[in-house]
Structure 1
Amino acid sequence: MKTSTAGFATGRTLRFAYPLALFSLLLLVPCAAFAGVRAGFAERDITPQIGMEVPGGYGKAFSKKIHDPCKVRAAVFDDGTRRVALVGIDALIIPRPLVLAVRAEIQARCGIYSVLIGASHSHSSGPIGMILPGEFDHASAFVRELAYEKSSCADPVYLRQVHEALVDAVVAADAARVEGTLGFGSGREDQVAFNRRIRMKSGLSFSHPGKGNPDSLDFAGPTDPEVGVIGFWNADGKLAGCIVNFACHATASGPGISANWIYYMEKAIQGFFGTETRVVFLQGACGDVTQVNNLDPHANPEADAWSQWVGGRVGAEAVKVLLGMSQTRVADVPLDASEKRWRIPRRCPSAEHLAEAREIIAQSPSDPRWVWAKETLLLEALIAREPEVEVEVQAIQVGPVACISNPAEYFCAFGLEIKKGSGFAMTFPVELANGCVGYVPTEEAFGPSGGGYETRLTFYSNLEVSAGTQMAAAGIALARAMRPMPLPERPMAPPFKQPWLYGNQPPQLK
């Protein structure tokens, strides 16, 4: 027996509440149905075709071979009143129009309204961005050429493939729901991720200034070593699936199309629990965090070995956390979901900046300034069509965990701020979720000691300086409006009666 409430807050904030049934009432129903959360997991393949574009840069690049598959992985949780879906996708980004279309179809096919879709930010994945089909049809012929011929573009055929896979994965996960128990926990992996922005002797902060740079002083920002994990075991005691949250760019690219280090994380977890275990990865706040340690004088590993190092260690830590849940798994947990949508203005390039860009763009593309000039002119055309961008921050609660999403390459400091302020025992910041607005640095990064290419004004990264602070405040407010569940604790040992008789013996020498 369950009770439920559903309310709508004012403005653009939507909220659904799913309180737990009263345990005393359950005791009055001897043949009551299963009272806990049911869960289902599913995955679909989205490996692109060889020859398609590989996103992640400011120009075009094309795939030549496939190293490992790219996937959509979905988890659906159901408390008998409401359902929520957490979806991870091996992709650089997830475009907002695609999210809205996918959600609408999911609602029509299986009635799930609370769907979080987070991109892993794999730089070795399929052509899902950066420029969307038709996005610059309104611009001049010259700007259209810069956009469609000189920039990284999404492939309409691939977008359709991803759309279908996202919907199918969620619908299949929903159909696969079974009774079971949930576990929650976190570990620590601090050897694979580093802040890529470095304080320099000049007083500024640079992105990837290079190993051995004599002007480098220290890291300009933090990292988040927490490996957050939710596990779900079916009635037979088998791990059916898990959610893993960790903050590190997926740029340890191996040779060819790949899920990047997430592939090896999945292999590590499935190597212990079985290949049927589904692993949903939600990327943490890693806009300024990668696998590169710019202050380490040693050479970097070869690309695929680097992916194994990052993914293997994160996966191994997740296995340790999952194994530690054997005494703390529970069946009945609260689910909740809410979101806030609003519009944030873009930063506009100055007249001087635009004039300089037009002068540079007329020169050879070999000029290192040419890329920035191209980006400036694309931004000018984008602002003419859309001077503000819709931003969505979403909160989904699964027991003691709050998943707080944002659509940005979000600086790590914001993720730590959200964890501190959420009021939950565990918080999963999820970046590049439900859309993409590019880099969102801290306000400090725009100040006198700031810098780095993440702060550069481009087509991809252009929101007003306070955008990150707004997103953090929105996420914290959504979480604070929920009722956190405490982390389940191991049961206490029975009261002491007597010591073990065989062990309670004095030493014997003869």
Structure 2
Amino acid sequence: MVQNIYDIVVIGGGINGMGIARDAAGRGLSVLLLEQNDFASATSSASSKLIHGGLRYLEYYEFGLVRAALKEREVLLAMAPHIIWPLNFILPHSADMRPAWLVRMGLFLYDHLGGRKVLKASKSVKLDKAIFKDKFHKGFSYADCWTDDARLVVLNAMDAEERGAHIYNYTPCIGAKVVDGLWQIEAGGALQGVPIQARQLVNAAGPWVRSFLDAHNLADKNTRQLRLVKGSHIIVPKLFDGDDSYILQQPDGRIVFALPYVDDYTLIGTTDVEYEGDPSAVHIDADEIDYLCAATNRYFRSEITADDVVSTYSGVRPLLDSGEDNASAVTRDYILDYSERSGAPLLSIFGGKITTYRTLAEKAVSKLSNKATWTAHSLLPGALINDYSHDKMHDMFHQAFSDDALEGAAVKTIIKRWRRQYGSRSRKIFDTGRLGQHFGHGLYQAEVDYLCADEYAQCAADILWRRTKLGLKFDEAQQRALEQYIKEELHGDRHE
């Protein structure tokens, strides 16, 4: 239920906006967040899915950024161990690129800059001859973390709401102005026509952060400029067995990741391409596909072409314009741009990266409130994964769904996915007591109902691409059946 005056209204439901909403709600502030589409529907679901320090940023002397990100890896790992876990990287050494001594020095800094406690130290390794071409014999290994980026946003949304925030997707902000020292906000969607006032406004619109200011006449000559850089990924049938990921040096000085993805696939990315179009219409180009195929073919025995690409995704990184000619060299750091409009505070977020979203949020809210910080040792929903072993979840599954006869392999696959997506929140699916309609690939009515009721899903795409990654496996008929079920049985305003 919308209240008369909020302490903070946040515009943008990506990782930064959602982190700010959660942090502010946890400090006892009244918060409303508005997102024009689904949460994490833009940049925040188009990352390489990594919680990492950014090894290559050391080459651009971004020591402060790398140190902050390295420290944050283990904070986030403890905060959400069901959707964030350690990932071992192999970096093949190529004699015609960075010399071995330079790589070793970079990895030494990487090991020590962030006060590593849990993740393993780097070391030299021999390369698997079955995976790599003959010219590659040795390399280095080091540890970072993987995350489900879109789920990280949704879990922050759930926690923010449980702490009192009002969180809306598919509800754009269509007007923002100051009257008598208060922000007057006009919204569409579920809040169309509802008067909204706020003492402070946070513009965390990501790629739209500058255009939001321009559209509402909030920019001035001192307003920061944004630089949009497109990053694209391709997904192919898996190129290698095992859990290791690979970081591949390229002749142009860039690096490309090859990551195990959703059991049966390999995720390859990313590119760095200047972008000047509509952020909502971003897509991969043929040249980018060719670049990523060539990047992997330099190293792996299993070569790929554009015909092997199962799926792609692209996102626009809203980076602070630092004047660099090379898109790869543009800083991934952020600026919290504070100003006032007729006495009403406005905070705009320029730049940032998913790994440092929590600290960005902490600093942002501290600019607007003097209440104590709290998120460094907090947990996100579902984090009590140690209380939900595979065996315990297996027993819970059969107790909850005793009337549904499934083969053991199918149950094992479902439990593995639920444990990694929902963690201890899986109990809410068990509580339904009936699996119900099967939409395909282990997605049942009980899970769909939970996602719509508790995780803000409103259409098939929300479920298949952001709450899960089952869109890779669903055919068109299965997608239509799911969409029809949601439309007929579940669609409605969950905030009524």
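Computed from the coordinates by the stated procedures, all read-outs in this text should not be read as laboratory data. All values derive from a computational prediction rather than experimental measurement. Cβ atoms are built from the backbone, for glycine too; each structure is taken alone.
Figure out for me which of the structures 1, 2 the number 0.96 belongs to, where Rg/Rh (Cα atoms, Kirkwood Rh) was derived from the coordinates.
Answer for the origin of the read-out: 2.
For which of 1, 2 does mean count of other Cβ atoms within 10 Å over residues 256-263, calculated from the coordinates, equal 27.9?
Answer for the origin of the read-out: 1.
Out of 1, 2, choose the structure whose coordinates give P(r) over Cα pairs in 5 Å bins from 0, in percent, for residues 72-135 alone equal to 3, 14, 20, 20, 16, 13, 10, 4, 0 when calculated.
Going label by label, the one that fits is 2.
4.0 is what came out when distance in nm of label points 7 Å out along Cα→Cβ at positions 160 and 464 was calculated for one structure; which of 1, 2 is it?
Numbers: 1: 4.0; 2: 2.7.
Derived from the structure labelled 1.
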